[in-house]
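K.L.:
What follows is a group of structures, each given as C-alpha cells.
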Structure I
Amino acid sequence: MDKSAARRAAFARRKVAHDAGIGNAGYLSEVLAGYRGVRLAGYMAMRTEIDPLAAMEEAAAHGPVGMPVIIGAGQPLRFRVWEPGVPMIKGEFGAMIPEVGDWMVPEIVVVPLVAFTRSGGRLGYGGGFYDRTLEGLRTARPTLAIGFAYGAQEDPDLPLEPTDQPLDMIVTETGVAADFS
C-alpha cells in the first residue's frame, strides 16, 4: 500500500472514531503529569483529530506549553508559547496558533497523526513538518515524541520511510498503546 492509500484509509477510520465522540485527553493528561514543568508542545485539533486541549490546559498550569507554527514549506515547525485564553488566529492549513508570544523549544512534543504502528511508526499529512522538526530537536537534545490518536488509527502495515521520525510513545483514548521511552 502506498502512503496516499494508507492516508485515505486512516482518515476514514479516524472520522468514524471522531464522529462517535469517543476521544478525550484523560490518558494524555496522566502521561504528561509525569513530566510536570518540562517544556512541551501540543497542538490545536483540527478536522477530525483527537483533541489534546484539556491536557494542554492542565500542563500549562505547571510549565511552559507551546503550539506549532508553520513557518514555510520545507522548514521545521517553530513553537510559540501558549496558555489558556491567549488570542488565537488561523495559521497555515487552518491550524489555530497563538497570535503573538515568545518562541520556545520543547523537550516533549505531542504529535498529531493520521495513522500509527505499535512499533512507533507514524504517518502524517505528508508535508514532513514533524519529521523535520523532531529530527532537528533530537539532534540538539533528547526529545520525547508522544503520538496522540484514536485507537482506530492503528495500522500495522504503514508504508514508512527512513526519514520518518519514530514516536517514543503512543497515547489513545483508551490508554497508552505503546511506550518505547
Structure II
Amino acid sequence: MSRIGKKTVPVPNGVQVTIAGQTVTVKGPKGQLAWTVAEEIEIRQEGGELVLAKKVETTRAQSMWGLSRTLVSNMVVGVTEGYERTLELVGVGYRAAMKGDTLSMQLGFSHDVEIKAPEGVAFATPKQTEVKISGIDKQLVGETAARIRRIRPPEPYKGKGVRYAGEKVRRKEGKKK
C-alpha cells in the first residue's frame, strides 16, 4: 500500500484546480501547469483537497498511485512558491554572466559557453560564480540545472567545475613522488 498515495494534496487559497477526464490543470499566482494522470488512477477534488485513488488493483496502478500524487503536489507547490536550483562555479577564471536572457559562462574552454533559457525557466547570476535557475516546473528546473552541470562536472583532483550548491565532491589524492 502506498503511503504517499494515501495522503491528500492540500490546495491553498488562490490556486484553481480543474479536472477534465484524466487531465489535471493547476493555475496559481506564478502560472499554470497541466498533467495527464495515468488511466489506473482516479483523481477527484473534495473541498480544499485533491484525493487520488486506484481504480484497479495491479502492480502498475500501485506504482503510479504514489507517483501521480507526488507530481500533482509538485504542480501545486510550483504555481504557488516555484522551484529554484543554485549552481556554483569553482575554478580559477570560471564565471557566469547574463547576456539578455542567455547565460554566458567561462569554464576553461577556448570559447564561452552560452545557454538559452528554456520556456518557463529563468536564470540569474547574483555573483560571478553562482547561477540560480528558477521556474514553476520542478522537472524542467532540475533538468536545466543538470544540463548546465554536465558541461563541466566537478573533477575529483582539484574540485574544479560546476556543482550544485552544498554538493560535496569526493577528492582523490594526486600522484606521489
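We did not get these values from a lab; they are worked out from the coordinates using the rules stated. Bear in mind the structure is a predicted one, so any value in this text is a computation, not a measurement. Cβ atoms are built from the backbone, for glycine too; each structure is taken alone.
K.L.:
Consider the structures I, II: one of them gives 0.95 for FRET efficiency 1/(1 + (r/R0)^6) of positions 14 and 54 (r between Cβ atoms, R0 = 30 Å, to 0.05) as calculated from the coordinates. Say which. Let's see the in-between values first.
P.N.:
Details: I: 0.95; II: 0.50.
The correct label is I.
K.L.:
Continuing with the same structure: A value of 1.00 was derived for FRET efficiency 1/(1 + (r/R0)^6) of positions 78 and 118 (r between Cβ atoms, R0 = 30 Å, to 0.05); which structure in I, II was it taken from?
P.N.:
So the calculation was done on II.
K.L.:
Can you tell which of I, II yields 23 when relative contact order in percent (Cα under 8 Å, 6 or more apart) is derived from it? Don't skip to the answer; put the middle values down first.
P.N.:
On the way: I: 23; II: 18.
Only one of I, II returns 23 for relative contact order in percent (Cα under 8 Å, 6 or more apart), namely I.
K.L.:
When distance in nm of label points 7 Å out along Cα→Cβ at positions 22 and 38 is calculated, the result is 2.8; to which of the structures I, II does this value belong?
P.N.:
I
K.L.:
Follow-up question, since we're still on this one. Out of I, II, which structure matches 56 when percent of Cα pairs over 22 Å apart is calculated?
P.N.:
That value comes from structure II.
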